[in-house]
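> Dropping the structures in below, format is structure tokens.
Rule-based calculations on the coordinates, nothing more; no lab input. Treat the numbers as computed from the prediction; the structure is a model and nothing was measured.
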Structure P
Amino acid sequence: MTASPPSGRERHGGLVLLMAVAFAIGILALVAGLLVAVSTRLDTGDRVPATLASVGTWAWVPLLVAALLLPLAAGLAWGRARPLLGVLTAVAVVGLVVQVVWLAPRFTPDEVGGSGPTVLTANLKYGAGDAGTVVRLVRERQVDLVALEEVTPASLARLRAAGLERLLPHAAGRPSEDADGTMVFSRYALTGATAVPVSLGGVSVSVAAPEPFRFLAVHVSDPLFHPGPWYADLGLLQRTVRASTGPVVVAGDFNTTLDHAPLRRVLERTGLRDGAEQAGSGLRPTWPSDRLVPILTIDHVLTGRGVAVAGTDRVRVPGSDHFGLLARLAA
């Protein structure tokens with residue numbers, strides 16, 4: 001028995017359903033994309049916008065969905081709905097273009113000359129990061145300076161047993177049984193060590209490299225669970241860098257992306273620049289490294305006052321939930 005073709009009413013009902021689905025998903029995607037994009041412009045310590053801004057890099061994804069689905073809904077619509085959907089489509093397209101322009105500098109490397117030390121920063125996740133891997137990276141990648149966060153006494157003992165102090169004999173900072181153990185290990189002599197009292201530990205040292213500079217290793221609080229301390233930490237970091245003199249490098253776990261306005265304010269007022277952006281490294285999230293897809297770039301090497309970054313690399317540290325970040329400096 002041959003099935004009868006769908007009636008005009010059935011075809012119309014199918015088109016209405018398709019339009020409704022495209023409209024609903026498109027509107028939700030547009031609202032989500034705009035909320036995230038707007039949150040990246042807010043210099044605030046409030047939890048909701050600060051958390052939304054964490055994923056600001058990916059605002060283009062829902063905006064792209066909206067830019068694809070809303071025209072489909074407009075094509076199937078009739079009456080006054082069609083021009084309204086046209087306006088919403090234009091908003092989605094403009095938002096998408098703005099995001100692309102916003103992200104473009106992260107793919108464009110600066111032209112830098114000269115060579116300098118290689119820096120590694122890595123969060124060890126309460127000391128669980130593999131000490132042997134850290135030491136192997138130092139040896140094979142000829143790392144001169146390491147900033148480690150969440151260093152516990154036990155992990156420090158493992159690092160020493162693996163030979164870190166033979167490669168990098170100078171150290172500053174302290175381990176901790178909590179998340180605030182932040183330490184620096186260096187091939188060069190370190191002097192003038194002082195604490196940087198951010199929530200999760202920091203240390204500032206002068207590095208006697210061929211071209212000396214001030215080096216800060218920091219572990220900033222997070223905006224989701226501790227938005228107040230997070231915002232205060234970034235303000236403290238800004239004041240600390242501005243109070244220093246000469247070339248400066250800041251490395252560590254910032255729990256903050258370049259999409260957060262408070263971090264961009266720190267960069268603007270201190271003259272620091274993000275190393276991965278200088279190197280044109282693109283979108284290379286550093287957290288979470290122990291999940292299928294990392295989404296947040298919260299580990300940074302920042303430089304300023306005559307120190308630049310020629311290249312960066314993301315490296316895996318088994319046992320940690322962060323990728324390590326290597327940066328090759330250029331003076």
Structure Q
Amino acid sequence: VTLDETRYVTLEDKVHLPLLQITYPTVYGRHEDEAPLDVLADILGGGKTSLFYKNLVKEGMAVQAVVSHPCRELACEFQLLALANPAKITSLSTLQNVLNETLKEFETRGVTADDLARTKGQIEARTVFGLQSVSGKVSALAANETFYQTPDLIAEDIARYNAVTAEDVMRVYNKYIKDANSVVLSVVPKGQVQLAAAKQTFERPVRNIEIDTVDVSDDEAFSSALSTNTAPSFDRSVMPKAGEAPVVEVPDYWESELANGIEILGVTSTETPTVTLTLGMDGGMLLDPEGKAGTAYLTALLMNETTKHYSNEELASELAKLGS
């Protein structure tokens with residue numbers, strides 16, 4: 001799918017913050033360029049180490065900035081999305097300029113080895129963590145069977161993402177994003193069309209769907225279905241008796257102790273190649289100082305922001321490489 005020109009669309013809605021979404025048509029699911037485009041999206045807008053976070057969120061231009069490459073039944077789209085901060089942005093055209101400058105910055109900077117390591121780690125981690133529930137397993141198997149007639153494509157997916165190179169990412173950027181036409185959607189509060197990135201240039205055609213009515217009064221099959229007695233074979237007003245209490249199977253656990261005296265209680269599961277750590281300590285609301293409620297909670301939140309050896313962005317980058 002290609003666009004002959006960039007189309008501007010404005011949508012007025014009951015919202016408080018204006019939103020800008022730029023969408024580029026790309027490929028289809030499992031196309032050879034799908035994986036590089038996914039990696040490109042994560043490099044541009046994935047987490048606190050991305051260029052979009054640095055230039056938009058950290059600078060206060062946007063409340064939220066996201067880059068994604070979703071693939072649906074027929075095709076994929078490369079989406080740039082930014083939720084404007086009205087304290088700094090008076091028009092979505094300003095936000096669009098920042099987005100374009102960020103793309104140019106990426107074009108000049110290129111793809112680093114750190115970008116690839118972080119992005120591949122995150123993509124593999126999301127895939128593996130998605131298999132920890134029955135719902136995740138069923139969804140992956142069913143989707144692959146439905147669209148590609150091969151349910152067990154999960155290992156192949158991880159392999160094709162790990163095979164993406166920096167050259168692949170720059171190639172798809174130049175082919176599908178750089179100087180390409182797009183659909184620019186401005187979502188603005190009702191009555192504030194002036195906030196849009198540009199005047200609307202595209203009107204969505206009105207769908208006129210004709211409804212054909214069919215007389216089924218003489219249809220024997222239809223009449224038979226209506227007259228069929230579907231009464232239940234039991235009395236629904238009577239509470240059924242409870243069955244036997246289920247026996248909960250508690251997993252085997254092991255115990256150990258670190259050199260510094262910290263006791264370890266562990267359970268081994270081979271369902272997915274993941275590790276979950278939970279550190280238990282005396283604390284919480286019961287030990288908050290009087291008059292300083294929330295101290296423990298605030299301390300825990302701050303541990304996600306920065307440490308003695310890592311800044312906010314460095315901490316996020318290292319965790320992403322670990323697949324955390």
Structure R
Amino acid sequence: MSVFESAPLFPKDAIFALTAQYNHDPSPVKVNLGQGSYRDGTGLPWVLPSVRESRRRLSGGQKLHHEYLPILGLPEFRSAVGKTLLGAQAHIAIESKLAVSQSLSGTGSLHLAGTLLRDYSGLTHQVLLSEPTWSNHHLIFSSLGFEVRTFRYYDATTGSLDWKSYADALHAAEPKSIVVLHACAHNPTGCDPTREQWTEIGRIIKAKSLFPLFDAAYLGFRSGNFDEDAFSIRHFVNDLGLEAAVAVSFAKNMGLYEISNPPAYGAKVATQILSDESLRSMWFEDLETMSTRIGTMRQSLCDLLVKSGTSI
């Protein structure tokens with residue numbers, strides 16, 4: 001019997017399972033309305049011109065390497081995200097109170113935020129989610145031991161936000177509960193509160209001492225304007241002075257999926273090396289080069305220490 005006999009079997013991700021069925025369907029007239037990744041007119045992932053140019057600049061010199069990042073992530077990235085998300089002037093005003101950590105895209109940042117709030121905050125272990133919402137929200141917070149509560153978000157009969165249900169749920173929430181908010185382009189309904197409704201949501205959250213956790217995966221997708229789509233976050237933080245957590249991802253609005261799901265670049269490099277005889281032979285030589293040099297450097301260090309009279 002395997003030691004993993006009692007391990008639970010989680011259901012397949014519904015979106016990825018549907019995409020797999022779509023890819024295997026031989027029909028020439030199929031249309032994919034599922035996975036929310038941007039495609040070009042031929043159905044292929046679109047590499048944004050800005051991303052292509054950024055890659056060219058990085059690969060044109062010695063800037064691109066494969067070294068470890070600091071534990072909190074690339075410092076320049078963390079700074080740029082804070083400034084872009086909150087606005088340059090607001091970022092200056094609250095920079096001393098701002099904590100930014102790089103993680104594995106949307107799911108990773110939500111999990112990190114959930115762990116932080118569970119273990120190191122004075123908040124309750126209750127999380128309020130809209131219904132419907134991104135399926136991962138339920139899995140992430142339930143796996144962390146949170147009590148997940150939901151409220152009806154969308155009125156299918158009117159095709160609009162169920163504002164009464166939303167406001168009632170916030171009023172009924174236990175103080176110091178966590179509220180997961182879709183910053184814009186609500187997944188999966190695409191229906192967002194108006195600015196006036198966001199203002200009221202912020203007022204209730206502040207009055208009830210609730211904690212807002214923004215899932216910001218689609219900034220720029222809703223209106224075509226990043227600053228416009230960041231209104232909810234900026235209003236809560238800059239205008240209301242609320243403490244908040246923001247899980248921001250550039251997987252969708254920069255088309256950088258393969259970096260985080262799971263990291264694809266290194267896997268592609270390794271696959272070529274492991275599958276191609278000439279590259280594998282070259283790699284074996286590289287291993288010998290590194291191993292030999294490490295031994296030589298160790299011996300040189302030892303010789304210098306002995307020569308200097310250091311006890312080793």
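> Quick one: relative contact order in percent (Cα under 8 Å, 6 or more apart) came out at 19 when computed from one of P, Q, R, so which one is it? Please report the intermediate quantities before stating the final value.
Values: P: 19; Q: 27; R: 14.
Only one of P, Q, R returns 19 for relative contact order in percent (Cα under 8 Å, 6 or more apart), namely P.
> Here's another thing I want to ask about it. Can you say which of P, Q, R returns 21, 43, 29, 7, 0 when P(r) over Cα pairs in 20 Å bins from 0, in percent is computed?
Working through the options, I get structure Q.
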